[in-house]
1. So P(r) over Cα pairs in 10 Å bins from 0, in percent, computed for just one structure, reads 5, 24, 31, 22, 12, 4, 1, 0; which one of 1, 2 is that?
2. When distance in nm of label points 7 Å out along Cα→Cβ at positions 99 and 115 is compared over structures 1, 2, which one is greatest?
3. Matching task: -4500 is the computed value of helix-only ellipticity at 222 nm (-39500 (n - 2.57) for each DSSP H run of 4 or more, over all residues; to 500). Pick the structure from 1, 2.
4. For structures 1, 2, which has the highest computed value of Rg/Rh (Cα atoms, Kirkwood Rh), for residues 235-282 alone?
Structure 1
C-alpha cells in the first residue's frame with residue numbers, strides 16, 4: 001500500500017490557472033505579459049550594465065541597486081516559464097517537484113528582495129543621520145558580508161518549504177489559483193494536517209519580511225527625526241528627495257505582498273479575481289517598476305541612461 005501511495009505521489013501533477021473564464025482570449029492577454037517581462041528584463045539588465053561599466057557609480061547606493069536588479073531579474077526568470085506557458089501555449093500541468101522548486105525560488109527571491117530593501121534603508125539612514133562616517137561604515141567588504149548573510153538567512157528559512165510539502169499526499173482538487181506555485185496555496189491541496197506548515201510559513205514570513213519591514217519603518221522614523229531637526233528647509237527637502245525612490249520601491253513591494261498573504265490565510269470569502277490580480281501584481285510589478293523609478297529619480301543614473309541611448 002505504501003508503494004502505491006508513493007507512486008501516486010511521484011506521478012501527481014498540479015494544474016495552474018491563468019484567468020478563469022478568459023481562456024479564449026489567453027493569447028491576447030499574453031501580449032501585455034510579454035511586454036512586462038521584456039521591459040523588466042531589459043530595464044534591470046541595462047541598470048546592471050550601467051552600474052558595472054561606470055566606475056563613478058561604484059558607490060554603496062548603486063551597489064545595493066544592482067543587488068535589487070539581480071533579484072528582480074531572477075524573479076522574472078523564475079515565473080516566466082509557467083505564466084507565459086499558460087497564456088501562450090495553454091500549458092497548465094506542472095509536476096510536484098517542478099512546483100516545489102519554483103515555490104522555493106519565488107519565496108527565496110522575495111525574501112532576498114526584502115533584505116535588499118532593508119539594506120537600502122540602512123544606506124539612507126547612514127547617509128542622512130551619520131554622513132561623516134558613511135564611507136567608513138559602508139565599505140565594499142562589509143556590503144558583501146551583509147549581502148551574503150541575508151542570502152543565507154533566506155536559504156535557511158525557505159529551504160524547509162519543499163521538504164515539509166513533500167511529506168503530504170495530495171488527494172484533494174489539484175487546481176491552483178495562480179499561474180505559479182506558492183507554499184501557502186500548495187499546502188492547502190494536501191489531505192493531511194497542515195498545521196505545522198501553516199505555523200512555519202507564517203513564522204518564516206514574520207521573521208524575514210515582517211522583521212525587515214519593521215526595521216525599514218524604524219529607519220525612516222530616525223531619518224525623519226534627523227531631517228526635521230535641520231533648520232534649513234532647503235536642506236531638509238534635499239535630504240528627503242534622496243529617499244523618495246526607495247520609499248516608492250518599498251511600497252510597491254510590501255503592499256501587494258502583505259495583501260496577498262493576508263487574503264491567502266484569512267480571506268476565505270474574498271473575491272477570487274482579487275486574489276488573481278494581486279498574485280500577478282505581487283510578482284510582476286516590482287521588477288517592472290523598480291528600474292523605472294530609480295531611472296527617473298536618480299540624476300546620475302538618468303544622465304548615464306540618456307548618454308547610453310543617444311550613442
Structure 2
C-alpha cells in the first residue's frame with residue numbers, strides 16, 4: 001500500500017494497498033493478465049493519471065514543512081502480527097486492531113490493516129515497486145492503512161482521493177551476514193507453511209513492526225498521492241516512502257522467491273511480483289541528511305564567532 005534537503009546558504013533538494021476486488025483475473029507473469037494488460041482490462045483506473053509506483057527523483061522533489069514526524073501507534077506491539085497468508089500474488093500479514101498511523105501531514109488517523117511485500121527473483125533480480133533515483137531495490141515492504149473514520153469500509157475508502165495511506169519501506173541486502181535481522185528470520189520461517197496459494201498460518205512468535213524495520217529514520221520520507229499498485233488501481237493512496245532502506249541478509253530475501261508459489265505445489269514460484277513504473281508525479285520530502293550537515297556547519301560557525 002501491495003505506500004526527497006538547508007544553513008550557511010546551504011540548500012539541497014535533497015503503497016497492492018487494500019487488495020482490491022477486481023472483476024477480472026490479473027497476474028504478474030502471464031502476458032495476457034500481467035501489469036501491461038491492466039490498462040486494457042481495467043482502464044477506468046489502471047490507465048489513470050495518478051498511478052503508482054513511480055521513480056522518486058530526489059532532485060525533483062520539493063520540501064514540505066508540513067511533513068512532520070509520523071506517529072506510528074502500536075508499532076512496538078509484540079502481538080499485532082496475527083496471520084501470514086499466501087494470496088497467490090504476495091505474502092500478506094494481517095494486523096490486529098489498534099495499529100495506526102497519524103501525523104506526518106496526514107489529515108487524520110489511518111488504521112493499519114495489513115502489510116505485504118513485493119520482490120523480484122531473490123537478490124539476483126531486484127523487485128521493489130518504487131525506485132529511488134533510478135535504483136530498484138531487492139524488495140519493498142508496504143504497510144496498508146485506511147482512514148479511521150471509515151471503520152474499515154473499503155468501499156468508502158476507494159471513493160476518497162485520500163482514503164488510504166501506504167508506508168513503503170525499501171529493502172536492501174545487508175553486508176556479510178546471514179539470518180539477520182532476527183525478526184526477519186522469524187518471519188521467513190513461516191514461509192514453509194504457506195507455500196501454496198490460499199494457505200495461511202497464525203503468527204505465534206513475538207515480533208513487532210518495529211522489529212521488522214530496524215535502522216530506518218522515520219522522520220525522513222518522500223510523500224506523493226498515487227494509487228493502489230494492483231487492480232483495480234484505485235487512485236486513493238497517500239504514499240509515504242522512506243528514504244533509508246531496511247537491511248536484510250541475502251539468504252532471507254532469497255527465501256521469498258524459492259519457497260512460495262503462485263498456485264498449487266506444481267505451479268511456478270512467486271517471482272517478479274511488482275508493478276512496473278508509472279509516469280512521474282509531484283513528490284515532496286520531509287527532511288534530508290544534508291540538513292543536519294549544513295546545520296552543523298552553521299553551529300560550528302556560530303561557535304567560532306562566540307569564542
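1. 1
2. 1
3. Traced to structure 2.
4. Sorting by Rg/Rh (Cα atoms, Kirkwood Rh), for residues 235-282 alone in descending order puts 1 first.
No value in this document is a laboratory result; all are computed from the given coordinates. Because the structure is a prediction, the values reported are computed rather than measured. Cβ atoms are built from the backbone, for glycine too; each structure is taken alone.
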